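Read through the structures below before going on.
Please treat every number below as a calculation from the coordinates, not as lab data. The shown structure was predicted, so the numbers you read here are calculated from the model rather than taken from an experiment. Cβ atoms are built from the backbone, for glycine too; each structure is taken alone.
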Structure I
Amino acid sequence: MGGFFGAISQRDCVLDIFFGVDYHSHLGTRRGGMVVYGGDGTFQRQIHNIENTPFRTKFERDLKEFHGRSGIGCISDTDPQPLLVRSHLGLYAITTVGIINNAEELVEKYFDDHGHQFMAMSSGKINSTELTAALINQKDSLAEGIRYAQEVINGSATILVLTPECIVAARDKLGRLPVLIGKDKEGCCVSFESFAYHKLGYTDAYELGPGEIVEITAEGFRTLVPAGEKMRICAFLWTYYGYPNSNYEGVNVEVMRYRNGEIMARDEITRGMLPKVDYVAGVPDSGLPHAIGYANRSGKAFARPFVKYTPTWPRSFMPDSQEVRNQVAKMKQIPVPELIEGKKLLFVDDSIVRGTQLRETVEFLYSCGAEEVHMRSACPPIMYGCKYLNFSRSNSDMELLARRVVQELEGDEGQEHLDEYADGTTERGKCLLHTICEKFGFTSLGYQSLDGILEAIGIDRDKICTYCWTGKE
């Protein structure tokens with residue numbers, strides 16, 4: 001996915017930008033970038049590949065060269081950014097998070113007849129941040145241009161722009177990701193993650209609404225384009241992406257995860273489906289709080305039968321080779337034999353997407369002497385690849401475990417009954433669970449219900465994006 005952080009102050013704020021961006025490293029794995037306005041009409045910028053070395057390590061050596069009272073930075077899973085853009089709107093830096101599904105159509109419609117050229121990335125695709133800037137430059141002001149770009153983009157676009165005078169922050173038109181403003185005595189910052197600026201001494205000042213565009217200076221902030229009424233914030237911010245001490249729309253991530261696990265256990269108890277196990281455990285790391293909630297409600301002891309060794313390989317999906325990624329994932333799993341041998345275990349994971357490493361995890365547990373392995377997913381079966389962010393984004397929906405199994409069970413006919421397959425209380429839903437159990441060696445399998453996860457988040461369900469589960473926008 002990706003994240004960004006910006007700061008503007010009456011003092012040099014380079015370190016704030018550096019640490020603020022670093023605190024978004026859990027949101028992306030490919031590129032990191034920083035740009036600082038030096039106050040003399042110049043911008044200092046650096047972009048690094050962070051696939052095998054963390055953001056902090058790559059940028060520490062650049063800090064002595066960066067000086068300024070305003071700047072922005074980003075963590076990106078896709079394009080090299082931030083970019084510097086010169087146009088009739090002046091010289092500015094821009095970074096974006098989102099997806100442009102209609103990039104080729106936009107280029108053909110707006111730019112082909114003007115001889116406009118875009119730098120191609122190694123994949124041959126257009127840098128979406130560059131395309132967003134080109135769309136913004138179609139209008140006579142940044143605010144007009146941002147609003148225009150967000151209207152014509154099919155997908156999502158959360159945008160941060162740095163000019164010599166200010167930072168302009170724009171939340172996606174449907175608010176799929178959060179944008180928050182913090183304030184201290186000398187200036188303001190803007191961030192995805194609230195904890196990032198809390199650690200830097202800023203306090204909560206404002207949370208942008210969907211489609212809202214705000215101008216930020218050291219003295220404060222003002223709305224340029226008011227928020228819209230319709231919102232579709234991504235549910236996975238709470239279940240997976242978000243950092244535990246962050247808050248979105250007033251709902252804390254860690255608290256939601258405890259509540260989500262409690263609701264799963266409550267509903268299984270109601271249906272008489274709670275298995276007899278020795279321990280409830282979470283698949284590290286984001287599955288742990290869901291498991292704590294499940295254990296608390298079920299009355300089963302919580303334990304950590306295996307832990308992840310992360311000092312050398314903090315992200316198992318960094319290597320290009322799937323074979324290497326699988327081996328790294330295997331090397332990271334360190335068992336606690338005393339908590340596995342002869343034990344009946346129930347694991348809660350944040351989600352089950354492709355199931356790539358599930359079988360190996362189960363085999364690992366059985367090889368360490370587990371008697372039973374029950375699996376629970378903290379969200380419903382994922383039936384559709386995400387069209388709006390990078391979570392569960394696939395070349396084909398058939399890469400998703402649940403969809404593959406439906407196709408195996410019933411062919412194309414099954415694709416007409418996905419709602420039934422997603423409901424574990426229906427005959428089709430039970431068949432899906434049974435088949436996945438057989439494939440992966442689970443003693444039992446359960447998914448959180450759609451109603452359950454929406455109850456756990458606790459805000460108006462019409463404001464939450466559930467596309468990857470329901471296919472409904």
Structure II
Amino acid sequence: MSGLTRRGFLGTVGISVGAACDATAQAPKPNIVIIYTDDQGTLDAGCFGSGDIHTPNIDALARRGVRFTQSYAHTVCCPSRSQLLTGRVPQRSGVTNWLSNRPSDESERNMYVSEVTLAEVLRDHGYRTGLAGKWHLGAKPGHQPLDQGFDEAYGHLGGFIDNFEHKFLHSNRGRPPFHDLYRNGKEVDETGRYFPDLVVREATRFIVENKDRPFFLYCAFNVPHYPEQADPKFDKMYDSMPMPRRSYASMITTTDDRIGQVLRALDLWGLRDNTLVIFMSDNGHSTEQFSNWEVNYGANGGGGNTGKWRGAKGSLFEGGIRVPSVISLPGQIPEGETRDQAISNMDFFPTILELCGIDPPGYEIDGKSLWPILRSPEAPSQHQEFHWMWQDQWAVQEGDWKLIGNGRDTTGLESKHAPRKKMGELYLANLADVQPESVNHAASHPEVVERLQELHEDWLREVTP
């Protein structure tokens with residue numbers, strides 16, 4: 001279905017939904033807050049099993065909601081954020097490779113502006129919409145947050161920034177680092193101020209200014225993503241921990257502390273009981289390291305905890321795509337419970353629409369509402385299969401079987417798994433193995449390889465514009 005038709009949905013369905021909202025005007029619309037962290041690994045919170053990291057705020061959120069043990073995002077930032085905001089696989093949105101980081105980069109990729117985001121749907125149904133933090137879905141004018149449904153936006157457009165100078169550090173066609181901090185599409189200079197604190201400031205301001213009307217806040221923290229510039233007050237907590245876990249742990253606790261500040265703003269203004277809070281990471285922990293322009297930065301080989309799962313950011317092993325996730329809404333979602341069913345970050349889109357009484361769109365949505373699972377721990381997963389694709393790397397998962405094509409292993413040097421192991425063209429893993437994804441079953445199960453490869457090819461034909 002064309003982008004024009006998808007956008008037509010916003011106007012046509014608004015009439016019927018608006019009438020339904022009028023009929024139930026006595027019930028206030030729930031606020032929506034999505035807290036999206038950057039490069040927080042599979043188990044990197046106390047409530048997910050990392051007993052060596054201090055995360056009191058994420059743990060408290062889990063006690064007030066449902067924690068998912070098999071929650072999937074994507075392998076890197078761009079496709080993950082595309083999936084989250086559209087409820088659709090990134091191939092439908094044109095997000096098949098890195099997106100632009102700089103507004104002046106005319107030839108770089110951007111998410112199709114025809115895509116309808118969660119912000120657009122909620123704004124057209126009476127919500128004030130705001131972004132605080134990281135965008136990374138296209139920096140070109142016409143593809144920025146205000147062009148995709150946000151009433152206001154503060155943060156960086158590209159992949160990451162130095163937390164004090166607010167510069168994008170990667171080498172970009174021979175050009176040196178450039179400043180990347182914007183308010184509503186206009187560049188602003190707050191050099192010297194710690195960016196996670198600026199995110200908290202903007203998120204808190206947005207909450208307070210909109211406390212008397214329904215709002216959607218996308219709080220997209222840029223941490224624990226490198227450069228690892230943690231709040232110094234947490235460094236002593238991890239003095240005895242070896243690197244790279246030490247620096248990464250301090251970043252996780254810094255992230256948790258800022259998450260807590262945002263959640264306390266909801267509590268302070270009496271909004272928590274009517275606010276759906278979703279916490280999730282965009283992908284697995286990073287093992288990257290860079291040296292550009294006489295600046296060394298990165299994740300020091302990777303300090304994340306994946307437990308038995310193999311892989312990290314940039315791979316389609318579980319450690320690259322399986323991430324911590326919690327959803328909470330007092331009185332409507334169970335508290336202190338766990339769900340083991342497999343879910344996707346695409347599922348939040350239809351879940352939120354159902355909560356808000358908004359009819360599902362008339363075009364293809366790949367996410368499935370989580371309400372059956374939230375209401376009953378016995379409900380089956382809403383997904384029969386999962387698909388991921390990034391550049392030429394792809395994976396299809398059905399039950400415990402996962403077939404990876406053109407795979408890469410980005411596991412860090414400190415892992416028990418072989419670092420950055422070169423993969424064969426097809427790698428058939430079984431998640432039920434004692435050490436999952438450590439054995440390639442392709443030769444012994446050719447019939448499974450054939451079936452999963454056909455599923456991938458059918459899916460790719462369907463989702464390619």
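Overview of values
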{"item": "Per FRET efficiency 1/(1 + (r/R0)^6) of positions 105 and 129 (r between Cβ atoms, R0 = 30 Å, to 0.05), the highest-valued of structures I, II", "result": "I"}
{"item": "Test item: mean count of other Cβ atoms within 10 Å over residues 281-288 calculated as 22.2, pick one of I, II", "result": "I"}
{"item": "Top of I, II by mean count of other Cβ atoms within 10 Å over residues 41-48, largest first", "result": "II"}
{"item": "Label whose coordinates, when distance in nm of label points 7 Å out along Cα→Cβ at positions 217 and 441 is calculated, return 4.5 (choices I, II)", "result": "II"}
{"item": "When relative contact order in percent (Cα under 8 Å, 6 or more apart) is computed for each of I, II, the largest belongs to", "result": "II"}
{"item": "Rg and Dmax of the Cα atoms in Å derived as 21.0, 62 - corresponding label from I, II", "result": "II"}
